[in-house]
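These notes open a run of structures that come right after.
Derivation of every value follows stated rules applied to the coordinates shown; laboratory data play no part. Every value quoted in this text rests on a predicted model; they were computed, and no experiment measured them. Cβ atoms are built from the backbone, for glycine too; each structure is taken alone.
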Structure 1
Amino acid sequence: MVMAGLMEVTAAIALPLSLLEIGSSAGLNLCPDLYRHEMKNVVAGNSALPVTLAPEWHDPTPLAVVPRIVARRGCDHNPLDPNRADDVLRLKSYTWPDQIDRMERLNKALALAGEASLEIENADALD
């Protein structure tokens, strides 16, 4: 889970973070602070956030620190825009239709990513 790693890094360095993602598609992983994360007895994000990620957690719980993300950028060979209907349909096609909870989380995450106006460049990782 991205947020657990960001919490550990923040605890270690106590500095604001810039997220850079290669192969970011529509940028959903660039928005971890817009989701609520539940990891055993550690919660990041408040209950008012529309997306909750609560995986089965077996690792040691991260330190309960809140990362401050000051920049986010991504690149992809074929970036997808969460504000374009065709791109949203394509992203939804990767989710099994009988996984209702997952599809609901995806819908909410796509709406958040669309509002966040993420900068996803059409670029190769080597560039």
Structure 2
Amino acid sequence: MPRKAYNAEEAVSVGPYSHAVESGDLIYLSGQTPIDPKTGELLSGDIIIQTEQCFKNLINVLISTGLTMDDVIKVNVFLTDMGNFNAMNLVYSKQFSSPYPARTTIGVAALPLEAKVEIEMIAWRGNRT
């Protein structure tokens, strides 16, 4: 099945990959770390600041595909410290409405550029054209 790639102006890639790829009715969003697209630098700060920036980047990628957070069906969150789970969850809970997407949260040893969090999503185009 052919794939269509999307790249958002308000998101940054730190490697050779697309911000999102569409295959059929599914759009797979690459993981976003808390990089400020204006500076290209990782935001310093606590997990709340970093999680908020991840979602800003992801929302910009979704906009480039013509979708919204209501179209997200699956989220994967990667944390370098599971002690940050509750704080990350506070930010996460403000991004979606019920019914919430399916989600997995995984503790990892390290992330690119020493980020504390990385988030990837899958969205469904459904009946939109």
Structure 3
Amino acid sequence: MVKSTKARKQRKALYNAPNHIKRRMVASHLSRDLIQEYGRRSMPVIRGDTVVVVRGEESILGIEGRVQGVDTNTGRITVEGVTIAKADGTQVARPVHASNLEISKMDLSDDWRREKLQRSKEGSQ
């Protein structure tokens, strides 16, 4: 599959991608400890993972929290503790793009995910 270098075509491919491809696009880097442990650099984010905001506004930078929700359509993730004030003063969850997060602790309750990590760990050794 040849990928275009044109930003317009890349955006179009992103917006029109099927769901099983979009799911893989919502991935974040792993922390240094997890990279050494599992031998891979990034993983798709799922609800239950603990993430740290490593890029973005100073008001949310460095916040660590559990993932409450993942929106594969927009590539944004809702993190516990990352909020923004509405005009009436109420706090609502602020979505953060997956590329601005780093996974610090993974939820390994999913058998498929645990097996995939085990395979990549064996392959890196």
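Can you spot which of 1, 2, 3 the value 14.0, 41 was calculated from, given it is Rg and Dmax of the Cα atoms in Å? Source structure: 2.
Could you figure out which one of 1, 2, 3 the value 2.4 for distance in nm of label points 7 Å out along Cα→Cβ at positions 23 and 111 was computed from? Computed on structure 2.
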